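The following blocks contain the structures, represented as structure tokens.
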Structure I
Amino acid sequence: MNKKADEYRGMGSEGADSGRGGISLRRMKTFESFKYPAFRLFFVTMASQWFSMHMQMVARSLLIYRITGSGAILGSLALANAIPTLLLSLFGGAIADRVQKKYILIAGQACSAAITLGVAMALTFGYLSPERPDSWGLLMASGALQGITMGLMNPSRQAIIPEIVGEEQVMNAISLNNLGMSSFQILAPALAGFLIDAFDFDVVYYVMTAMFLLGAFGVIFLPRTRAITVGGSSALKDILEGMQYIRHEKTILLILVFTTFGTIFGHPHRFLMPMFTEDILKVGATGLGVLMTVSGIGALSGSLALASLPNKKRGFMLLLSCLVMGLMLAAFSFSHWWYLSLALMFFVGLGQTGQMTMGNALLQFHTDASYRGRVMSFHMMGIGLASLGTFFGGMLAEAVGIQWAIFGLAIALVLVSIMVLSSTPRLRELE
């Protein structure tokens, strides 16, 4: 961490603790990372990305399902997004360890704005529409471009957090980061569903474009953090060094493997949800948004709880979160009652945020700073594999139905969580 970043990170922390009779951010452990001005700015600038991502999850999945009516194509859209993410995440991690991360974030937000603007214009001028059954290829192309952008940007987005707040605050900062994501999961999906029913899909994409541009502008004001690593080694050599580091660090390898498994089997329902809302619950775009919003409320509740907890028993909480997520998904998969489905999705969101937060915090805490970007790139690859799980789930849904497909994935997650919880003390006892 360079001197400028240290000074910037410390600015205002004394003011946060002033005032004998007032409320102090320093004394409020839940929001402790907000005492760092750089983290507050990072949180605000990322809010636009979270907002757009959650709107896109509703709009893109519902649009392609209305165009095609195919679970296999819906799953293939996730695959088109996943392959570039998987291929480029390692290079994104190597870049994150060599280049100022804020510059990567600016470029990523700007590229995301260009992609969503292209989709919005295609919708406005009729090139992309449910009335044109062959137009779904445009969504496939946009998904692939978004995957390229995320693959190169996300390792920097994750690895910059410890450089802003310091390693002891990593769990709190990541929990607050997920808190922000969860907050917008409450607002954005419901708004997206309302805008689709009230206007059309193109309005959603124009709103997303504006939010991405605001995010790119805000990142400009983030401070420089650690110095750029300048050396003669190539990005490929950096990647190989990162692989060797992970291979020798058994704890990190174990966390990566389990969190990846939890993502593959626990996250595909988010992308396949239009098959539930259109064919089983029959609640339309607004209902889809509300369902995702309730999941966001569960995630928000989990993020608040995790941000308030000490750095204890994080391995056990990771395993427990995956178990809860799997059990609730298994129950949700065969629910035909709207209110029961809403209640179950609350607990799915609760388990999901626990899995994401704990996996991320454990990796960041146990990884050497010089390898953090590369390790997080492997973590991002694991998240990208959720789209492979979605592709598999979509194909399975075509064969046996969406309910049995999600039920099968959920039960697999439950069984593996129980097995690891009972037989792997290295992970279960991690602090």
Structure II
Amino acid sequence: MQRVNFNVLAILFLAIVAFPAQAQWLQWGGPNRNFSVDATGLADKWPDGGPKKIWSRPLGAGFSSIIVDGGRLYTMYRSGTDEIVVAVNAADGKTVWERKFSVPNSTGPNASPVIVGDFIYTFGVAGHLRCLRKENGDVAWSKDLVKDLKAKKPQYGFSSTPVAYKDRLIAAVGGTGCGVVAFDLKTGNVVWRKHDFGAKDDGMYSSPIVASVEGEDQIILLNGTDVVGMDPANGDIRWSHSHVNQTKVNVATPLWGADGILFITSGGEGGGRALRIVKADGKFTTTEVWATQKMDVAITNTVRIADFVYGSVGYQGPSFFSGINVKTGDILWRERGFAKANVLFADGKLILLDEDGNLGLAVPSTGTLDIRSKAVMFKKPARTVPTLVGTTLYVRDTENLVALDVGGASARP
């Protein structure tokens, strides 16, 4: 099979994505919410024991990802009955501030913080939406969505990370009349609330994205039975397409391409699906480019590099890391070697962290997945997407947070 120069293709692809690269990691999925970052200078291979460790610190249970801004890291974790938001010094891992909120009889937290300006927004596992001051963690406003909006708590807790758009925070809440809700960033007041998503199934797990569809900004959201495009100004649905599996639980974040192709996936019968969305006479329509159950990414994320999507498939039983052509649906390969893994892309490379705690570095092509390095990083379940800022990689499990040097110098023993 013909091999592709992914360094060249990736640079071209990232150059046409809607938003410019940033030095921070301010939200779920990175600068562009697509798990790709415009970093350079990464090592081509790591020592046998993995990248050089900069620091490590204890961290409690939870799956919130690491958010980075202004020399600080922000995330959430659980200790006993407390759900905790923490700010950490990026240089040494020391705690800058913590805010504890009592949330008994819960697991998680699952969703990730979002930073906008001087504030950090968090969505707790029991449905508490909070705005904290980034500097010291003081609460600016707080909403109990179960109490205030009659939101329906999912079986595994609230997990979808909200997305900021202009002056509002848009959250996939779930429940009758509050499937999706837009909140004013400054006050927390409801700007609009619409739809019954999650009212008749297990709730909302997938995180929304913002995309420019035929020149129109839209919120794209995968709910339990459909993927929809919504007008962020008022929540009106501009288009929808069915995507259902046997549990009506969809978790993975949609991937939008500048070529107008949307990739969505879920476990089991849902599988993977590519849609083309076009506008004619003022109306949007969707066309299914292809669909296959061979690309069933259940609870982890996927990345798109040029015309190819990568992710861990296997809803039940053994997991494979797989690649697929997003324009044709042709499977490139299915590689063993990792349990279900989250993944990010940078500098022509994939960085994987699987649930067994293995950290991997790989270079994909249409013919194979070239695994350059693999090291055991954690003993506990690790189900959080790594965060990369410059050449520093931040990874966590349910007990520890670790900073790693993945720059070119770290390749030297």
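Nothing in this text is a laboratory measurement; each read-out follows from the coordinates by a stated rule. As the structure is a prediction and not an experimental result, all values here were calculated from the model. Cβ atoms are built from the backbone, for glycine too; each structure is taken alone.
Assuming 23.0 is mean count of other Cβ atoms within 10 Å over residues 63-70 as calculated from a single structure, say which of I, II it is.
Of the structures listed, the value fits II.
Once percent of Cα pairs over 18 Å apart, for residues 191-350 alone is calculated for every structure in I, II, which label goes with the largest value?
Working: I: 73; II: 57.
When percent of Cα pairs over 18 Å apart, for residues 191-350 alone is computed for each of I, II, structure I gives the biggest number.
helix-only ellipticity at 222 nm (-39500 (n - 2.57) for each DSSP H run of 4 or more, over all residues; to 500) was computed and gave -27500; which structure, I, II, did it come from?
I
When FRET efficiency 1/(1 + (r/R0)^6) of positions 71 and 375 (r between Cβ atoms, R0 = 30 Å, to 0.05) is calculated, the result is 0.30; to which of the structures I, II does this value belong?
Derived from the structure labelled I.
Given a value of 16.1 for Kirkwood radius over Cα pairs in Å, for residues 95-262 alone, calculated from one of I, II, which structure does it belong to?
The value was obtained from structure II.
Comparing I, II, where is relative contact order in percent (Cα under 8 Å, 6 or more apart) highest?
Details: I: 27; II: 17.
If we compare relative contact order in percent (Cα under 8 Å, 6 or more apart) over I, II, the biggest value is for I.
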